[in-house]
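Quick heads-up: structures coming right below.
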Structure 1
Amino acid sequence: MTQLDPASLVEVLRAAGEPTRLRIMALLAHDELAVLELSQILDQSQPRVSRHLKLLTEAGLAERFPDGAWVFYRSARTGDGSAAQRLLQLADLTDPVFVRDLERLETVRAERRAEAEAYFSRNADQWDRLRSLYVCEQDVEAAILETAGPGPYRRIVDLGTGAGRMLTLLGPRAKEGLGLDLSQQMLNLARARLDSANLPQVDVRHGDIFATGLGSGSADLVVVHQVLHYVSEPASAVAEAARLVGQGGKLLVVDFAPHGLERLRQEHQHRRLGFSTEEMTRWVEAEGLALETARALPPASPDGLTVMIWSANRHSASARGAKT
């Protein structure tokens, strides 16, 4: 347990010792949130919420990370971040104020999901075309095959499988394959695609990439293809994906490098504008994996997006839990 010197302890207590800031700490313990979202939940102005967040950040109780024109906040995960957890343990989180805040947080989450589902429903029949707007998909898939290696794979798990393209691409090299997605429209497309590809060993089902319910170390190849920029907690998604990687197995993450195309937030529901190799390395290493490759595929046009392919391996006996 991290111990604080008297001056730091006083700073932490002073920052947390205000009702709204305590409410913000409780909310950030559940989700990464933007100022606008916190303002909506707390029913307070954005400048006021920003002031509270500044004090929490300066005290090490919250972390601030910009993403394009947006700024997100989350509970501090290093240093004095444990102080936030200990303070919240002293709070009665069944108090009506906290309960109401969490109900409003669920409303915000529901709005996010509804926007994403509406987008996916509108574009399900052209999903692959949308994915190839900014870089040649053939080049990306060739690089994915090369990075994944020839196999054979005992089990492939594709998180956020969408229309199932990664399963049809990699499935022929696997004894068993499974894709998870929350969108029924996407799953319907994926099932049709897998039937056409004659891949009876590959299946898809409704599932949450943050809580797959699959056994730790139960796959030798886990794929997260163009998913992370849609989710509010990409680090948590990577952690769950890494948990599934067995000893000697591989995690393959495909997404965009950092960019500044703000219009993608509104037009295509992107929440994050790309990821750096530094943060990807930090996320996989936190789960006991070692980053093996970080391959950049530049766009054909100057205003396009660079696609990144990261692969990480589990070479030690650090896979957690029993395989299933």
Structure 2
Amino acid sequence: MARPKMNGLAVEGAVIIPDDRFEYMKPEDAMALGALVMPKEIHVEHVKRQWRNIAYGPEEGQLLDIYLPEEGDGPFPTVLYVHGGGWVLGTRDSSAIDLAIDGINRGYAVVGIDYRLVPTVAFPEFIWDVKTAIRFLRAHAEEYKLDPERFGMMGDSAGGHITLMNAVTQNHPEYEGPFGYEGESTKLSCCVSLYGVSCFDPDKEDEWFLESKVPRMGMKAKPSLYDVMYGEDIQNLINLVSPLNMVNTDMPPVLFLAGLADPLVAYQNSKEMYEKMIKVCGEGSAEIELFEGVTHADPCFLTKPFQDKIFAFFDKYLK
């Protein structure tokens, strides 16, 4: 049934919905999804060998945690986890760290990384933070029983974007930041992006949601995501923040996982970057799985079948 119109807007209860060709989530559904994607603190008391609150840089918030398998002297292949939260919230103790922490039962060291959040910083400072953490870990690999030649990274949502940015800027010194450990590499052996953002072009985002007919969460973003990260509207710098526009042959292999019903980060962020990697980097450079009926930060991503998918990928490149 068509919605009644009023001054170019559609009215549904007390909510005014723009008549802009998009479908939007019902308010109650949006609130339920918001509660689902909010970072949830985890508990790691059961991990017998761990180092917590390690400062990897001089700035407040530049902290990481290291978890090791119960036995063995290593050096262990290492999975670095970068949390989501829209670049504005979240910690290394939140969200999909539950996926990564299972690595200690599979022979991996696992590292949770905090980075400084918007609006305290803006792009590319949180990229600098994660790259500084990688250099710190390589500089201290022997101390923490890590294998510096076998580093993989995974991230969810905003953390997926940061993971992809690390993948596409491995030989770009301007993304390294000023926080030390010069001479240590930030190269990665492989990456996993869980429903990560690859493109910040608002017109492309509109095209994707119109194509998929997935109801969007909230209204069309004002300010847009890249406005938030830059601190202002600078559309001509969009390529610098969009991994999709930076695909290159120096990238490590990437596994993309996303839900076809994601109302927050269109699944085409993963699909189009996967396709571009295959075109630019060749067959086998990327893998992708898209899941019918699965939403953003869906609980299914935290289940054992997804852990098995992710660590089968890590096993291929880190063991």
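At a glance:
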quantity	calculated
Origin of the value -13000, where helix-only ellipticity at 222 nm (-39500 (n - 2.57) for each DSSP H run of 4 or more, over all residues; to 500) was derived from one of 1, 2	1
Structure from which 0.15 was derived, FRET efficiency 1/(1 + (r/R0)^6) of positions 88 and 152 (r between Cβ atoms, R0 = 35 Å, to 0.05), options 1, 2	1
Structures 1, 2, by relative contact order in percent (Cα under 8 Å, 6 or more apart): label with the highest value	2
Identity of the structure behind 12, 40, 33, 11, 3, 0 (criterion: P(r) over Cα pairs in 10 Å bins from 0, in percent, for residues 72-215 alone, calculated), options 1, 2	2
Highest-scoring label, criterion being Kirkwood radius over Cα pairs in Å, among 1, 2	1
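All of the numbers you see were taken from the coordinates with simple rules; none came from a lab. Keep in mind it's a predicted model, so treat the numbers as computed, not measured. Cβ atoms are built from the backbone, for glycine too; each structure is taken alone.
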